[in-house]
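K.L.:
Heads up, there are several structures right after this.
FYI, it's all coordinate maths here, none of it is from the lab. In this text the structure is predicted, and so the values were computed from the model without any measurement. Cβ atoms are built from the backbone, for glycine too; each structure is taken alone.
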Structure 1
Amino acid sequence: MKPYVVCHMVASIDGRILHSRWRPQTRSGGELFERLHGQIGGEAWLVGRVTGQEFAKAKAYETHADRTYPREPWLARRDAQAYGVVLDAHGRIAWGRSDIGGDPIVVVLTEQVSDAHLAGLRRDGVSYFFAGERELDLASALEFLNRELGVRRLLVEGGGLNNGAFLRAGLIDEISLAICPAVDGAKGAPSVFDSIDRDAELRAPIAQMSLESCEALEGGAVWLRYRVRNDAAAVPGNSS
């Protein structure tokens, strides 16, 4: 069983998410994101590698390990009120910390990650588990979070490639999007949903979207919440 998944983002009116590029310039985007994050609530939030790297404090782990580690989950904590989950398929982030804002870090890896990287995660007290041999299985990762850590509501919060992967996998149940009165206006700028070139022609298996709420916020921002109904027959890997 997977958690209820909310994709939560703050964007300009042209759907761009890198606040430093917005015009007029504003500092309110990040503050608004955090406030709405708190209102939505949940037992975990999840980001991709690029976003996760922004929180790292170390430059690199050692390149050699003194032992071989089993490709099994290693959970430093199971009692947190909320977890910060980061997809890092190939083990590129050296953390130098065990939590983000008090939320214990949980890293989702593939089995190709080196023993040296696993040793570094353990030294930092960073929990990890595996969701695939060479590529991440997002559905499997969600099931693990629900089963092993009791995550019932998960906030997927970027970046665009990460959000797009969850969308195309048919795993998003709700989209929470706050639109700010600003524009980016440039081709190729990071957006709410994106893809790598290989997946450019893949379409999300969305059957219906229904507006659950629309709220005008201070400063001219608008908060939209949509329920998403996915077409089970069109979900990749679903033969039912």
Structure 2
Amino acid sequence: MTGQEKAPRKVEHVAIIMDGNGRWATRRGLPRLVGHRKGAARVREIVDICPDIGVKYLTLYAFSTENWKRAEAEVSGLMSLFRRYITRETERLHEHRVRVRFIGDRSRLDPKLIKLMARLEEKTAKNDHLNLTIALNYGGRDELTRAMKTLAEDAAEGRVDPEDINEQSIGFYVDTRYLPDPDLIIRTSGEKRISNFLLWQSAYAEYEFVPTLWPDFTAEEFTAIVASFTGRERRFGAATA
């Protein structure tokens, strides 16, 4: 390798805003929940390809704190879909050595769903082939609010000196404290906004907005996006040499 050449950068952590399930179904004259079921099936394909292309961490935005505003029937259907997905995929994820974690506020979720989530996390806790994080009832502002409340409580109790608070210590209180920050965030469906996703963690992430609706987002398209990321220069505020 010459002095002018640079080694290809690895993409360690990819996060995805899985958008477009409802529109996918509506365009086909189908109920929105059909699109969500199709989208859930797509998750398996993307999870399976990650280790093959060097992605060690995958974070999926499954349900936001704002999604409760949707029609009651759709929300109820989504919660049922989450329960079925976890029940159906637990053994397969474990066999493929995928470690699963959930981020977000669990307090509003159904107790049966919370129990399934905890069981999946416990069963896969020692797996190391892929780290899969599912954001469920998650919102970036909600996460930071919860983090600051806990930090304030620790400071009030003397467990934290306010003079010692810095970026690293704040990072300890967010939901993703066990994860590296995302290198790349992909949003499907053509929308160009981040929708309250990983606000703290995405300070230096690269974004890719693609027109493909999530149920049509293939492993091939995902692989191509990850490959193109290796050609980008990330300076983190520094000047180009």
Structure 3
Amino acid sequence: MEQSILELSDADIYQGNHLVLKDINISLKRGDFVYLIGSTGSGKSSLLKTLYADIPLLKGKGQIVNYDLRKIEDKEIPYLRRKLGVVFQDFQLLMDRTVFDNLNFVLQATGQLETKENSKKIQNVLSRVGMATKEHKMPYQLSGGEQQRIAIARSLLNNPPLILADEPTGNLDPHTSEEIMHLLEEISSSGQTILMATHDYALLLKFPHATWKCSNGSIATTVQKTL
């Protein structure tokens, strides 16, 4: 039986007091790669924020990486987020420290203080994203594509079963975007689940995967590329 990573049933998604998505029924299994698309204001960001418990789920059922989104307590949220990798459009790297120190900061912030063990984890994730020789570089010394690879490496540090990628190619040129897509597909093929919000429909055509489209307050799901 396939392992369920995410399941929302009859869920309503709010932004403040405003209902943005109603009666949502979606699920992800281990190794799935799904695009999340829709126009600005259609609810994509609110859905992602609900999934990492930045917005509470007030109606319906929701479980993600074995956490109940209706019942999760504030003290549990940091532990939920350790089981999620989040990749942002603008990289969100700390510009005043090296690549190694960026990644080590995340590990230490989650209570992992063993220096040798941290070094092994950092080397492992940098190797996975093709950046093994860049650990002593400062972020500003890297290209946009390289910075996004570091951001993806950061999302992999705790070996999360689910990665939420919010417009990960939004600030990249088409060639670099394709390189990042190949990397994300490699990660997915290794068994990690990816939910990727995007406005780049050219990528959907070149790298077809199942798609969730936010529109008119609901989510339409397809198993094929969509426009």
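K.L.:
Taking 1.26 as the value of Cα Rg over 2.2 N^0.38 Å, for residues 10-137 alone derived from one of the structures shown (1, 2, 3), identify that structure.
P.N.:
3
K.L.:
I've got another one for you. Work out which structure the value -12500 belongs to, where helix-only ellipticity at 222 nm (-39500 (n - 2.57) for each DSSP H run of 4 or more, over all residues; to 500) was derived from one of 1, 2, 3.
P.N.:
2
K.L.:
Computing distance in nm of label points 7 Å out along Cα→Cβ at positions 42 and 170 gives 3.3 for which of 1, 2, 3?
P.N.:
Considering all the candidates, the number was obtained from 2.
K.L.:
Also, I was wondering about something else. Of the structures labelled 1, 2, 3, one was used to calculate Kirkwood radius over Cα pairs in Å, for residues 66-113 alone, giving 12.3. Name it.
P.N.:
Answer for the origin of the read-out: 2.
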